[in-house]
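Structures are listed in the sections that come next.
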Structure I
Amino acid sequence: MPSGEWRSVRLESGGNSLQGEVALVTGGGRGIGRAAAMKLAACGAKVGIMSRTEPELGEVAAEVRAAGGEALELPGNVLNQPDIERNVAEVSRVFGGLTILVNNAGTGKSAPFAKTSRALWDEMLALDVTSAFAMTQAALPHMISAGHGRVVNVASAAGLKGYAYISAYCAAKHALVGLTRALGVELAGKKITVNAVCPGYVDSAMTTLNVEIMSEKTKRPKEQILREIEAMTPQHRLFSPEEIAETIAYLCSPGARGITGQAIAICGGELAC
């Protein structure tokens, strides 16, 4: 594709809608990151997958290749600047550029505010917003060189409203939404869009772990806690990583070129207004 041109290709369930694009997905070894890597590859993008967990990283890359896609394994930690710079450079070198960045790496931990340690606060901010800041700064020169780009930040419904006992996580995800909105405006003239997806509770390893922790702390059955979490949304369910990935892929598509600076809630009506 000539530099700076917007394509007018229709987004399909797979096909070639992202043919010629190069994506980097952080936290790509599991959950939303894995689903996003698979979906972007299915749409035709070449995908670099970054994760600290190398066995999972290899499994996801193998899945992409088995489905006919192109994948590059990028072991590394989003909190380590040399890892970030090395992996951004490597995916660009191998695939000939970088036009899509999905900032998915992150975590969530709970504690009453009075028991939230400075270490927990710093960890949430580092993993959930500073990592996206650093990854985006490293990727932007490649997008500017290509003449277009997409950044999708995986935030949370907790980036749009408050929840008890996760003040540090809420603060970090609100900051990520703020970063998204600011960059959406700043980069609009460069044909680079920046958006956030804000899921409710996802059927993932992180949710399973949090349910186990809450059960241990409150001495309540895990099944009861899970039902309470599901009841937070009018649809009374958890959300699948694959449906979050569908929205990520759309935001990366040519048809979404007019959408930027947005925080899109995927939470079954919990935040309906």
Structure II
Amino acid sequence: MKKLLAFAATAALTASLAVSVTACGNSANTITVGASQTPHAEILNVIKEDLKAEGYRLKVKIFDDYITPNTSLWEGSLDANYFQHTPYLNTFNAQYNTDLVAVDKIHYEPFGIYGKEVSPEDYDANKTGRTILIPNDGSNLARALYLLQDEGYIDLKNAEFSEALTVNDIGDSKGNTVKPVDAPTVALLLAESANGTLAVVNGNYALQAGLKSADALAFENDTGDAAQLYANVIAVKRGNETNPKIQALLKALKSQKVIDFINSTYQNAVKAVFSL
């Protein structure tokens, strides 16, 4: 009898907890978004109160790499992610056999070239014999190579744009050594490198490393095609594009409040690309 009563009490407690958890954390009212810390999570935090007013709780899960935000989205533990541009997303889908889609563009982070004890005059005058660090992931590698070509540090074999570009497509390195490394480590490795080293750094990783846009030796042209092609997007699993949670998220993000936050916080290292 005691065992039966104990079982009944345990069952009642379990049921009570289940109701409590459901009431406090109803997944229909929680929007879970995976993001890089800077600037993505910071931008998302700006809109938490706006979403709360619409009846949604925004949960931001921070990642420090470019793989797990997409695998987590594909596996269903995220409603959306915010850290990548469409060319990278396309490369990821092809490589990992996933079906993730971009639902809208939010901001653009111009790639910057930074140097270890390299002045602007030195950068312009001496374009040979340098070690140059670039991100090694998919389309970001290609993007870095095109920027280096635009800056006169390398020549590519083919002028036609390709997201599949690798260092093997360098026709003339002009005496420079181009070293692809993991994107999160580019800025860190630059700090540990010999004087004269250059690095092509993703905008978010430059911000995380404390690199300022004023210190960049060169930037991508933010009025060109790159600003649209490499705009950072909200991505979801195909089929969820019109989910009310996703539409609420986009509405909150595409606001004057977010534009003002980006402009005042990142000093041209991040630029909003959406229209109100």
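Each reported figure results from applying straightforward, stated rules to the coordinates on display, with no laboratory input. From a predicted model like this one, the values you see are computed outputs, not experimental measurements. Cβ atoms are built from the backbone, for glycine too; each structure is taken alone.
Things worth noting here:
- Among I, II, which structure scores highest (criterion: mean projected area of the Cα convex hull in nm²): II
- Among I, II, structure where helix-only ellipticity at 222 nm (-39500 (n - 2.57) for each DSSP H run of 4 or more, over all residues; to 500) as derived comes to -13500: I
- Ranking I, II by FRET efficiency 1/(1 + (r/R0)^6) of positions 183 and 255 (r between Cβ atoms, R0 = 25 Å, to 0.05), the structure that comes out highest: I
- When percent of Cα pairs over 21 Å apart, for residues 127-206 alone is computed across structures I, II, the figure 20 traces back to II.
- When FRET efficiency 1/(1 + (r/R0)^6) of positions 95 and 159 (r between Cβ atoms, R0 = 30 Å, to 0.05) is computed for each of I, II, the largest belongs to: II
- Winner on mean count of other Cβ atoms within 10 Å over residues 175-182 once structures I, II are ranked, highest first: I
- Computing relative contact order in percent (Cα under 8 Å, 6 or more apart) across structures I, II gives 20 for structure I.
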